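Read the figures in this text as sums done on the coordinates, not as results from a lab. Keep in mind the model is a prediction, meaning the values are calculated, not measured. Cβ atoms are built from the backbone, for glycine too; each structure is taken alone.
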Structure P
Amino acid sequence: MNMKIYYFFALLYVFIILVPTYWISRAAFSTNESITTLPLIYFPDFTFINFITLFNQIPLFSYIFNSIAFSVFSSVIAVSLSFMAAYAFCRFEIKYKKIILWFLLLTIAFPEITTIVPLYSLLKHLSLLDSLVGLCLIMSSLLTPFTVWIFVPFINQIPTELEEASIIDGATILQMFSKIILPVMKPAIGALLLINFINCWNNLLYPLAFCATDDCKTLSVAITEVYGGRTPYGRPWDLMSALGILIFIPILIPIIFSNKTIIQGLTSGSLK
């Protein structure tokens, strides 16, 4: 009986995930007329016209490059800084350490929209408005508190005796990190890199607020720029669905090939 309940909820979960995926795929590869036709056409004629229209309307290649650069550099910066900060919290005696960690956690609770005005003023003062550099710095600062909190328990599980033994054997600090710490932390680092990459890739607010030209806009911003003329329901759902597929596929591929790394990185943290 328990297994039947388990399979029921598993199938229900798969259904909830696959049905929206089917509908957005159906809309992406069909015309807007077939989307709004009643009765519904579940398998309309297959066409790439929506993708061709998108490439004619929007500089998608530029947006895709900006999205990749923004997501990769922001996640790498956030993970690198967070790892060093978490190591310092775990290994050094820092006054008010717990208060600082809780303050970092508190910053996650602030809605992103509340920080737009001060961040805009800061970027303008630093002459980093409408640039990928400024966008990466802002996004990496947003990701750092969460990443630090995930790293801290993993580093705490590494016995300090391993590090002390390597130092006694003549290893330098860099050798200790490269030979002892990083191999043990590899699952957590890989998982957080991927999670932060997805958060950056899906982020719309910051690229929309801080980027005014195509040199800085990301693929998520394109969802606000598609135009399909007058449609029965006000929005070009065929073009928006095609753009959704373009945004969805680059995230799906690394998740499929890295799901074991994500699970291991977020649940194990044990030493071999």
Structure Q
Amino acid sequence: MMSPVKKESSVMNYAIYRLAEKNIAVTSVHPAVQEYCRDYRTEAVPDFSVITTEADIASEREKSAREDQAEGHAVRPFSDGYLEILAVYRKIAERMPDFDTLLFHGSAVAVDGAAYLFAAVSGTGKSTHTRLWRKMLGARAVMVNDDKPLMRIGADGSAVVFGTPWNGKHRLSSNISVPLRALCLLERAAENSIREITRAEALPMLVQQTYRPADPAALAKTLTLITRLNVKFYRLCCNMEPQAAELSYRAMSQNDVEQAGGRSHHTMSQDKEV
């Protein structure tokens, strides 16, 4: 028979969260998940449920240790609560392809009702770049998610980006959804330049930065969604100076206007300062 203490704990660690317009019931071992996701709570009927266990926490610890060792770092001693937060999102990401939605590793900022998503290998500076956007544009620029947004891809290839609680070490996100105007692959360089690229050119980075489910059917759906994505793609080579943000914003926000006017915009380089 379950003791009163265990019964109380079980009730405390159950909640429903609304992510990417889906209601997800989460049963967790530790209450840290509820605190982390509190801004996304709902009382609506769940679309699906996930349950995490001590085994899931142990699996996340082993995965983190392997990654640290592979990168030559000391193994970081994460708490069980933090590791369970990761485990919950992993389980959610496994199910989201059923709803044409992907977990994407990137920094998404919205300006004037349109989202711009920056992708890069870790440590390149995508969060620094979107911070430059926010500094340059002020209240017009709103962080959708600084680390792991969800992205729903429509039958026509259009996409909507959603804020989530899993938003990076600075906890920068908003509980909003915004149509995606452009996706930019960011690289570090001494000089700033940007050019529009094809989906085929962007595909390797898209696959790398998208969560790839362990379930074969979900993985196949994920790859289908990635190849369906039909937005503007750019490659930005940049330093971490304000001029890089000015260049990327000007190129990506004005592209649609230029195309409508009959002029195709493919490359754009920063003017040298005197």
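Out of P, Q, choose the structure whose coordinates give log10 I(q)/I(0) by the Debye sum over Cα atoms at q = 0.12, 0.15, 0.19, 0.23 Å⁻¹, for residues 162-241 alone equal to -0.61, -0.73, -0.88, -1.03 when calculated. The correct label is P. For Rg/Rh (Cα atoms, Kirkwood Rh), the calculated result is 1.00, so let me know which of P, Q that is. It must be structure Q, since only it matches. Output the label of whichever structure in P, Q has the greatest value of FRET efficiency 1/(1 + (r/R0)^6) of positions 90 and 122 (r between Cβ atoms, R0 = 35 Å, to 0.05). By FRET efficiency 1/(1 + (r/R0)^6) of positions 90 and 122 (r between Cβ atoms, R0 = 35 Å, to 0.05), the leading structure of P, Q is Q.
For distance in nm of label points 7 Å out along Cα→Cβ at positions 82 and 106, the calculated result is 2.1, so let me know which of P, Q that is. The read-out comes from structure P.
Have a look at P, Q and say which one yields 16 for relative contact order in percent (Cα under 8 Å, 6 or more apart), as calculated. Numbers along the way, then the final one.
Numbers: P: 32; Q: 16.
Computing relative contact order in percent (Cα under 8 Å, 6 or more apart) on every structure in P, Q gives 16 only for Q.
Of the structures labelled P, Q, one was used to calculate helix-only ellipticity at 222 nm (-39500 (n - 2.57) for each DSSP H run of 4 or more, over all residues; to 500), giving -23500. Name it. The read-out comes from structure P.
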